[in-house]
Structure 1
Amino acid sequence: MLFYVAILGMAASGIGMLAQSGAGAVLFGASVEPLPDFAEFLPRVPHGVGARFMLALFALHAGAALYHHFIKRDGMIWRMWFGSKSKGA
């Protein structure tokens with residue numbers, strides 16, 4: 001659930017930066033000007049925080065998967081694949 005919140009927050013702050021900076025014309029090919037300095041725009045802060053939050057969530061998620069596979073040895077990785085039978089079945 002936190003991944004979805006982070007993804008939606010990143011999209012919203014990215015759209016906010018795009019709208020405030022006027023970079024849409026550059027990104028979509030209507031202009032050849034260089035991109036503006038996004039550090040000047042307020043949505044950059046939540047965008048950066050969201051990026052770090054998503055990296056932390058990814059690291060936590062991958063660490064939990066490795067923990068279940070190597071420490072607990074409970075077959076969690078084998079149960080993650082859609083449509084496959086669990087190990088030993």
Structure 2
Amino acid sequence: MSCFVVSPGQRRTGVAPALLEAAVGHALAHGAEVVEGYPVDPVQRPKAGPADLYHGTLGLFLSAGFEVVSEAVPGRAVVRLAAPPPGGNP
């Protein structure tokens with residue numbers, strides 16, 4: 001995942017989760033086995049501005065089922081979501 005651009009008037013209305021869900025669905029439907037993101041953790045970076053937050057927040061990705069696989073850079077996690085096994089449940 002690279003970025004989320006949501007108009008200021010539409011923020012906190014569910015647009016970002018919908019964009020993430022659509023992006024994940026598109027990637028998986030086209031053969032992706034893993035989807036990765038690089039969100040900001042606003043708890044660790046409380047002064048993060050729009051230039052950082054366009055990657056999304058950690059909470060957004062965790063709510064979508066992603067798992068943290070690295071926190072090597074403070075305040076910037078690496079998160080991954082694996083495709084469900086063929087014919088199986090997620």
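Out of 1, 2, which one gives -18000 for helix-only ellipticity at 222 nm (-39500 (n - 2.57) for each DSSP H run of 4 or more, over all residues; to 500) as computed from the coordinates? List each step's numbers first, then the result.
Numbers: 1: -18000; 2: -7500.
Label of the originating structure: 1.
Given 31 as the derived value for relative contact order in percent (Cα under 8 Å, 6 or more apart), which of the supplied structures 1, 2 does it correspond to?
Details: 1: 26; 2: 31.
Considering all the candidates, the number was obtained from 2.
Computing distance in nm of label points 7 Å out along Cα→Cβ at positions 49 and 73 gives 4.4 for which of 1, 2?
Values: 1: 4.4; 2: 1.8.
Matching structure: 1.
Identify the structure, out of 1, 2, from whose coordinates mean count of other Cβ atoms within 10 Å over residues 9-16 was calculated to give 11.2.
Working: 1: 15.8; 2: 11.2.
The correct label is 2.
Given 15, 28, 23, 16, 14, 4 as the derived value for P(r) over Cα pairs in 10 Å bins from 0, in percent, which of the supplied structures 1, 2 does it correspond to?
It traces back to 1.
Name the one structure among 1, 2 that distance in nm of label points 7 Å out along Cα→Cβ at positions 33 and 65 of 1.8 was derived from.
Values: 1: 4.2; 2: 1.8.
The read-out comes from structure 2.
FYI, it's all coordinate maths here, none of it is from the lab. Keep in mind that this is a model prediction, so the values were computed, not measured. Cβ atoms are built from the backbone, for glycine too; each structure is taken alone.
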